[in-house]
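Take a look at the structures listed below.
Readers should treat all values here as calculations from the given coordinates under stated rules, not as data from a laboratory. Keep in mind that what you see is a predicted model, and the values were worked out from it rather than measured. Cβ atoms are built from the backbone, for glycine too; each structure is taken alone.
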Structure 1
Amino acid sequence: MKKYVLGNVLRLFIYILNGTDEELFLHGHRVAYILLKYLQEQGKYSEDEINQMVQIAILHDIGACKLEEKFKHDKSVTADLSNHSVFGYIFLENYTVYSTDMAEICLYHHLPYDKYSLISIRYKEIAILFNILNDIDNIYINGLSLNMRKLLSHIDEEFTIEVCNIFSKINEDDILYKKISSGEYLSELYNYLDTIEISKEELEQFIKMIIQCNNFRSRGTLEHSITVEVITYNLYKLLGIVREDMDTILLSAFCHDLGKLFTPIEILEKSDKLTYEEMEIMKEHVIYTGMILKELGLEYVGGIAEMHHEKLDGTGYPYGLKDEEIPMEAKILAVADISSALMEKRPYKEKFSKDKTLDILKAMADDNKIDKNIVNKVIENYDYLVEICEKVRKKNNSKYNDLIRKYNEINNQYEELCRDKTES
């Protein structure tokens, strides 16, 4: 069974999200590096636990990565949007491979130190440590002098002694500050991450996590990805094509617009027709999609996904391939993508009627843009496809609403926990 390297996945993930807030993710890397050194010296946790804790450290501020943009116009969100710890927890628990125990580290990494005695979680010590390491990183970045005793003056004495003892060992001659200042810590951290192998299933979960981040930028991205996947699956059934690697085929459908993470949001969300220059930028997303997936070791998936805008007459992009050069997988994906887009409301258009949708598909097939046989299956089964897509949308919206309720509930509990007992 082929294995995939975690370091490559996280490099790519951070590279993509750096465009949102580079310093935020460098901070996560610095915290992860110090944490790794600390846990290795401490020798208390298993190798797998350390691996996961380091990953959580890298991603611990993901809740501050513009996630409030997803919810700020939703009136059902009654809680304060500024609490990135709660956003991060919701994201890590619901959209990643990490357990609730690991996600809770993120939830409590900014809890006031005097409140930790009020919570009972499996990795409370690590949550406190995250809090401490956040402070240490801020001290380092601002060029201030680090006084561990002073920093830990408000923490339990026994824990303070342990932290100080371990930190004195891993920071001999101020080596941590020197490596962080020089940037050497990054290569050392990724040398460690490159030793961690993950399965294809875990890799796919990471990719879906990345797509979720794109959904936070552009509402509707996830819904489109899901409906394209559903239409693709049903077109294979309707065409009588049986594939043992259907999971791989469906992954290419789900990831077909992954490269839009690199597309400026003002282009993705523009309500008017794109200019020529803007359209050229938009077209680049297929190149990025292929690049990302191939870089992760998913060459076949990337090859299919990057061809979903090719046309049979050679007028498509990015390669201008013609009928015989385009594999059936890409032809089916192209029809699924167009069908989904026509059925959906977009920033620049309303949802098209059945007649208009089918007229456009017929015209494209007649003009030798897309495969007529595949289009005929859409035409013959249009009502059925719309029905199953609507079910998927409702399920997705239901999950979204559940997460909103969960966010409100957890955030209210968190605020109550943090509230000074002297307040009335």
Structure 2
Amino acid sequence: MLHIIVVGGGIAGLSAAISLRRVGHTVHIYERSPMLSEVGAAISVPPNATRLLVAWGLDPKRWRFVQARSFTYLDHLTLETTAVLCKEDTWRAAGGADSYHAHRVDLQESLKWLATREDGPGTPVTIHTSSHVVAYNSEKPSITLRSGQELCADLIIGADGVHSLATEAVLGHRNAPVPPAHSNWCFRFLIPANELESDPETKGWNDNCDGRLNIIAHNESRRRIVAYTCRDNTVHNFAAIYFDDKESVPDTEDWQKTADISQVLSLYEGFNPRLLKIMSKATSVKRWPLLYRKPVKKWHKDFLVLTGDAAHPMLPHQGQAGAMALEDGLTLGLVLNGATRANMQDRLQIYTDIRRGRTSVMQILSNAGQDEAHLIRKDLMQFLADSQIPDTPAKMQIYSFAYDAVRETLTAMKAYDEGFELPSDYFESEVIPGPNL
């Protein structure tokens, strides 16, 4: 049994903690926030993530996830449907499971439950909130809190997000962002469904909204709106993504930077008036730059290893950042099943070898929408042969959704140790395999 410290209580940190708990290790999470206030917008839970969550014993309906029913393009002037990219059977065929939309807080609470529940396999994870980590020592290994307290463990996992100190400790330098050339700004806001229902001009947006993701785009001006519901269809999530070549882009994201809805309405002038009326109901708007960070080659140093956004920050266009963090966490736990200090470096290298190629491609794919593969083809050729590049929406779906993190990890571990086996209670239900497509 190893004593493991995870820095960061988001999706990546909680997923790693869940997996590590289930293979018998003792895990403590140190999270800088109080984890009390409800923050964040909605997030996609695609089939490659659903398969893992369900196998761990999570019921998406219990946590108010909305099952995805369709992925639809609407005309920005008329709001008429111009194309349907996915339906329920599309996700199941490409990924072997359903896709969901969740409020980020609901997903995080569900993961926290899996990590800390008393009746689950292994020792419940301990979460220390309001614990701001200011330094890492990869050799001891240890972390230092803002209070000056130093905490040691057998392994430190850096799950501290896009602005990661752990990444700097591993690389020896900051993973500097690059302003993307395609979309460089995003507004995010939530609107309660009952706010729309109370106004005759907007109530129709609630009709047939169950599980429907809409993209309303004007490609010529590089403006698009992504809209879908979460939390049992009681909340509408909006992301307004656009390109501005006049405003200078800062070199870091401020997730709490506020904006006024009037800025959104002005920017999207010319879009359907009913849509603008709907968006005018927003009372809290956040705006941040979309900054791209290139894939890093090094994921671990000594006894410090990266996971989630600390290893591979992603833009929102593919809706896969949370799923990549879940896959990382599952893989890291499985690879460390039976690990000791003596074989730790071998295990961490296996984890890196399994995950780096997969997440590097997803980082690049996430620079563009499923209908924009032509924008990123050259970058993808660093990691994929020309014939392997997913250059259509259907191929992107298969690449994203069909990946089987369990199969890939077990294959790698059995090549390392032919006697490798999972604990019998690691999964709580039969694992849905990724389709062999």
For helix-only ellipticity at 222 nm (-39500 (n - 2.57) for each DSSP H run of 4 or more, over all residues; to 500), the calculated result is -8500, so let me know which of 1, 2 that is.
2
Highest-scoring label, criterion being volume of the Cα convex hull per residue in Å³, for residues 211-266 alone, among 1, 2:
2
Computed 25, 15, 13 for semi-axes √(5λ) of the Cα gyration tensor in Å, for residues 179-282 alone - originating structure among 1, 2
2
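So P(r) over Cα pairs in 10 Å bins from 0, in percent, computed for just one structure, reads 4, 20, 28, 22, 15, 8, 3, 0; which one of 1, 2 is that? Write out the running numbers ahead of the final one.
Numbers: 1: 4, 20, 28, 22, 15, 8, 3, 0; 2: 4, 22, 32, 26, 12, 3, 0.
This value belongs to structure 1.
Among 1, 2, considering only distance in nm of label points 7 Å out along Cα→Cβ at positions 323 and 395, which has the greatest calculated value? All intermediate terms of the calculation are to be shown ahead of the outcome.
Values: 1: 3.6; 2: 1.8.
Going through 1, 2 one by one, distance in nm of label points 7 Å out along Cα→Cβ at positions 323 and 395 is largest in 1.
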Supply the structure label, taken from 1, 2, corresponding to Cα Rg over 2.2 N^0.38 Å, for residues 43-202 alone with the calculated value 1.13.
1
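When mean count of other Cβ atoms within 10 Å over residues 275-282 is compared over structures 1, 2, which one is greatest? Write down the numbers at each step before the final one.
Details: 1: 12.1; 2: 19.2.
Answer by largest value of mean count of other Cβ atoms within 10 Å over residues 275-282: 2.
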Of the structures 1, 2, report the one carrying the highest value of relative contact order in percent (Cα under 8 Å, 6 or more apart).
2
